[in-house]
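No value in this document is a laboratory result; all are computed from the given coordinates. Just so it is clear, the structure is predicted and the values come from calculations on it, not from any experiment. Cβ atoms are built from the backbone, for glycine too; each structure is taken alone.
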Structure 1
Amino acid sequence: MKFKRVFLMVLDSLGVGEAMDADKFGDTGANTLGHIDENYNLFIPNLKKLGFINTMNMSEAETEAYYTIARPTSLGNDSLDGHYELMGIKNEIPFQNFTEGAFPRELLEEIARVTKRKIIGNVVGEGEMIIRELGERQLEYGALLIYTSNGSNLKVAAHESSIPVNELYEICTKVREITRKDEWKVGRIVARPFMGKNGNFRFTKESKDFALDPPKDTLLDMLEEKKLATICFGKVADCFNGKGISKVIKTKSNLDGMNKLTDIMTKNFEGLAFINLSDFDTDYAHKQNIEGYARAIEELDVEIPIIINKLNNDDLLIITADHGCDPTLGTKHTRENVPVILFSRSFKEPKRLEIMNSMADIAATIADNFNLPKTEIGTSILDELK
């Protein structure tokens, strides 16, 4: 074992250029980081030192970290697919995506029958706009406001005074069971409680995901079986439905997540700390807020020295992403390569690495470090880290 603790940071949606199969997803020319930089001229000196900027074109640079990119190989382009691949498995049955015409009548009728609630909405779009348009109607009828946004999800919104949060969670649990069928199999059911008055409706922080267990054991299960820590922050636990996770730490924002990560870094443990910084995706990419996305990247840059200063000599920090979401091309996820930055105080020869043929190479490397069995997919690069 080279590293006692591995810190894996996922910058949700921060892709660095179109993947080899981007044309199949309609994403030719996508480059989340590149287009944000073109429009905003990012000032990120700390990330630059780690080779982060160079991942856009894989140029050579003097660097304090190993850097490269990883190609996505999963069949889908959702956060679940990306996180599964990062943990060493390939999802053979892609999740259903209903972003073309929303959900079929048969599914809605079944949800109405089981929950005994009227359904309104059944639209595709951004949540804040939808509750602005339909929130008053939901409140009047006590109905389930159902919609889907980018990716494989079914979201159920309700004003807390019409459907209390715990009841909404119970409803979403029932919807989760209904959508286990392959023809309706979405990756995530999401409870979206909101508050306020007409014209000023706002989502609360009580949003909750109802995912599925991964189709196979992941790196998290292998770590847990060996009694190694699997500490997961943000939406990571939701992506894996809690499976293989020894400690769950909820976060309210990127900054809150990084603060909680640096707190954990002061603790003595052996294993993996796995954090997702989701503000990039939910607060900026899907809303096509390029300036906000840029500021969030610069805010991350300020935190990088703090995180690095908390690392022990036998720690490994990995920074990557789960997919792209180029805000200059629309509101949907984009098929992109992801950056891979590997930093340790013990490194003597940091440099550019060969391109990873799968995001699962990250899982394979972590498994190799802890002397675990090989992951289902992925190739370890542990021996290259010197």
Structure 2
Amino acid sequence: MVITELRVGRVSILLKKPFKTALRTVESVEDVIVELHTDTGAVGYGEAPPTGVITGDTTGAIVGAITDHLAPAVVGLDVANLEEIMARIDASIVHNTSARAAIDIAVYDLYGQLYGAPLYRLWGGCRPRIVTDITISANDAERMAMDAAEAVALGYRTLKLKLGKDPVADVSRMQAIRDAVGFDVDLRVDANQGWKPKEAVRLIGAMEDAGLSLELVEQPVAAHDIEGLKYVTDHVQVPVMADESVFSVRDALRVMQTRAADIVNIKLMKTGGVHNALRICALAEVYGVECMMGCMLEAKVSVTAAVHLAAAKKVITKVDLDGPVLCREDPVDGGAVFEESTIRPNDTPGLGIRGIRGLRYLQGPQPA
């Protein structure tokens, strides 16, 4: 199975509600889609969201990286030679993790199709279904409590709460949410780098003292501040998770070796795709560190790849793959099946994606 052509397109999907964090507000998913065509007729799909404030990748940068650097690196290669393809991807461009992830995911989709198996079975086949949390955007206490109650009514038993935008009011927000949902629901706090180390310790301590019973706190401090992250981890009882602090395998190794965090959040758009995500899973198994499988605001193509990884690896104990259920519609035919909090990976080869409605091609033939 030889890659003969790469096509690039864009898809736009409105969100059900504006997505608000300490870093940004988003009202729609605007993703770059990659199609890898082969001499057998098989098509592999990949996806990359522009998240400039997190990854540094804008739409133009993603498209340019794909068309100018990554496409020449993979077209003409045999999908069976997976290591060669991944080495070519790594050598073709530095950084640009989202663009690299889109190509990586499309290649793995073809790899699964080549061997006639869904990816989660090729990678280990740990579980046939997973359960995700759902994100509650950063708003005032009353609105966050209302959104949390609505999510619980839909069957979600774990909520991920976006804080960090207004530290002074964060404890009262958490109190309002806990009052609204009770104690049968797990609460995860995501500060999105919004606190200083000592401030984080004080705020988390106040939440502990208030009996809010947090499951974990995600990325309380700036991404580059590994010493500050470790300071928080060492001074609170609640488990601390590194997110933006871990992009590369080297980042993950540093966090795990120094015990700067208790948990590592793996996102394909940070790691540059599945290949490096698998390496981080292997490191986590060696160091005895749990992982979460997370996503950006992405549609179902790349999130399906993340679903397969979460379903395959036992070291991934927590799941934050709610991107598709935050969208008003799903234009992707095939792929993982999302039933609110319950997600099932497809049992068809690769990612099981048959097509994407409304895809606007930027390169390659236009649909009739």
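Here are some notes:
- Which of 1, 2 yields 62, 41, 37 [Cα extents along the principal axes in Å, calculated]: 2
- When mean count of other Cβ atoms within 10 Å over residues 157-164 is computed across structures 1, 2, the figure 19.5 traces back to 1.
- Winner on distance in nm of label points 7 Å out along Cα→Cβ at positions 37 and 53 once structures 1, 2 are ranked, highest first: 2
- Given 0.7 for distance in nm of label points 7 Å out along Cα→Cβ at positions 221 and 245, calculated: source structure among 1, 2: 2
- Computed 17.4 for mean count of other Cβ atoms within 10 Å over residues 85-92 - originating structure among 1, 2: 2
- Identity of the structure behind 1.3 (criterion: distance in nm of label points 7 Å out along Cα→Cβ at positions 29 and 109, calculated), options 1, 2: 2
- Which of 1, 2 yields -8500 [helix-only ellipticity at 222 nm (-39500 (n - 2.57) for each DSSP H run of 4 or more, over all residues; to 500), calculated]: 1
- Comparison of 1, 2 by distance in nm of label points 7 Å out along Cα→Cβ at positions 173 and 333 - largest value held by: 2
- Comparing mean count of other Cβ atoms within 10 Å over residues 301-308 across structures 1, 2, the highest figure comes from 2.
- Which of 1, 2 yields 24.1 [mean count of other Cβ atoms within 10 Å over residues 5-12, calculated]: 1
- When relative contact order in percent (Cα under 8 Å, 6 or more apart) is calculated for each of 1, 2, the greatest value falls to 1.
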